[in-house]
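Each in structure tokens, the structures are laid out below.
All of the numbers you see were taken from the coordinates with simple rules; none came from a lab. Quantities reported herein were computed from a predicted structural model and do not represent experimental measurements. Cβ atoms are built from the backbone, for glycine too; each structure is taken alone.
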Structure P
Amino acid sequence: MGKILIVEDEVAISDLIKIGLSAQGYQCECANDGEMAANLMEQKSYDLILLDVMLPKIDGYELLEYIRQTRQTPVIFITAKSQTKDKIKGLKQGADDYITKPFEIGELVARVEAVLRRFHKASDSIEIGNIIINVVARSVKNGNKKIELTPKEFDLLLLLVQNKNIALYRNVIFEKVWGEELEFETRTLDLHIQRLRKKLGWKDKIKTVYRIGYMLEV
């Protein structure tokens, strides 16, 4: 699961965000001012940064400028500022999304998922646990060991990964992977799922969702 840095000076909000995202499987760390956040980013790498605008020591705009000069990590601004000019300024500086306080934790989780999906689609590789998926080379490794997948198995894996923790209907999966509607009962999808579970060691990760289809739970 992704590693997220939460940069927020209000501890109650920071803790709430951390609890909500941790419940979804994300690893979260918190920084209560811009200087602390910059120091953490020097020491570690993150998959996503949630960034408040009004911060002590170094504000969110300055920190975003620093992030964009040194790394490609996606950033979501979290702030009480709701004026359009502030949103435009943040987005022009390179923020990937913008959410205004107060917000529901469910909305934040959905935006985090959406930004990470977009970012992964644009990047060369996706990592989930020991599994490394190279989107461009269409290759999959478990650590240093290559896993041989058929083209359809790879397409199915990529669809599940890009929609992780979302239950996908059988007909939707079939249409996106095989390019046709599921007009009759077929075991093709089930057999591909079984092979993916076995090859990746994901028996407990690829879940069967009753009367719906399948979901990658991470």
Structure Q
Amino acid sequence: MKQVLIINCFKRDDYAKDFDRAISRRLGQTDSHVVRMTGLKSATDSSSFSHLIISGSETSVLDNYPWTAALEELVRKWVDEEKPVLGICYGHQFLARALAGRDAVRRSRIPEFGWADIELTPCTLFGKLKRLTAMVSHYDEVCELPETDFRIFAKTVQCGIHAFQYRNLPTWGVQFHPEYGPKEAEFIFQQVRKSDPGSEKYFIGTSPQPDELKDCRQIFDNFLAM
């Protein structure tokens, strides 16, 4: 039976609740357990879980926080056990930092907010998909991954590493947000515009219709099938 451990890395409660609603809808009836980053000590025993998802965050992966060391330890444990891991946005960047070093992440040359047209390479996570519309919201990005350990499977015009797989393990990172629909995404966009009026020049795309996001659900189905 699939039992998913979800690490919610948002500091603000409203961001955290927005993510919880979004991921719950995408996972459907899947048995899942959400842990906030401040409660990581309670998540050290992974034996009862089959899959791990690490969320986005309003914080920067370039900074250190009280939970950083505990999350790195958790990531390495899951990777060593070869159990499926999916990092989303901050989670994607954190996987790169934990597995390739801090130099694998930098401030984005061109941040992305809005709805991106993402070019995909077919793989286990994406199936036969070659393009995807998904929500994006990030100031940091993954860069300079060692080719011996990482394979890149997605990119946009602004960001060259939108998805990777670590070695041939079921360890995946995606910079975009396959969990968010228009309602949850709009909440994030409103907060970005409030905190950084200069971000408006980085917004791309228009809000999609629900049927345009159906492929995002397929990504989670493929991940859970691993």
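Listing for the model above:
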quantity	calculated
helix-only ellipticity at 222 nm (-39500 (n - 2.57) for each DSSP H run of 4 or more, over all residues; to 500) from the coordinates reads -13500; which among P, Q	P
Highest-scoring label, criterion being mean count of other Cβ atoms within 10 Å over residues 20-27, among P, Q	Q
Among P, Q, structure where relative contact order in percent (Cα under 8 Å, 6 or more apart) as derived comes to 21	Q
Identity of the structure behind -0.50 (criterion: log10 I(q)/I(0) by the Debye sum over Cα atoms at q = 0.11 Å⁻¹, for residues 84-195 alone, calculated), options P, Q	P
If distance in nm of label points 7 Å out along Cα→Cβ at positions 60 and 148 is computed and equals 5.1, the structure in P, Q	P
Which entry (P, Q) yields the derived value 2.0 for distance in nm of label points 7 Å out along Cα→Cβ at positions 4 and 172	P
Origin of the value 2.7, where distance in nm of label points 7 Å out along Cα→Cβ at positions 100 and 116 was derived from one of P, Q	P
Entry that produces 44, 38, 37 once Cα extents along the principal axes in Å is calculated, selected from P, Q	Q
Structures P, Q, by distance in nm of label points 7 Å out along Cα→Cβ at positions 28 and 204: label with the highest value	Q
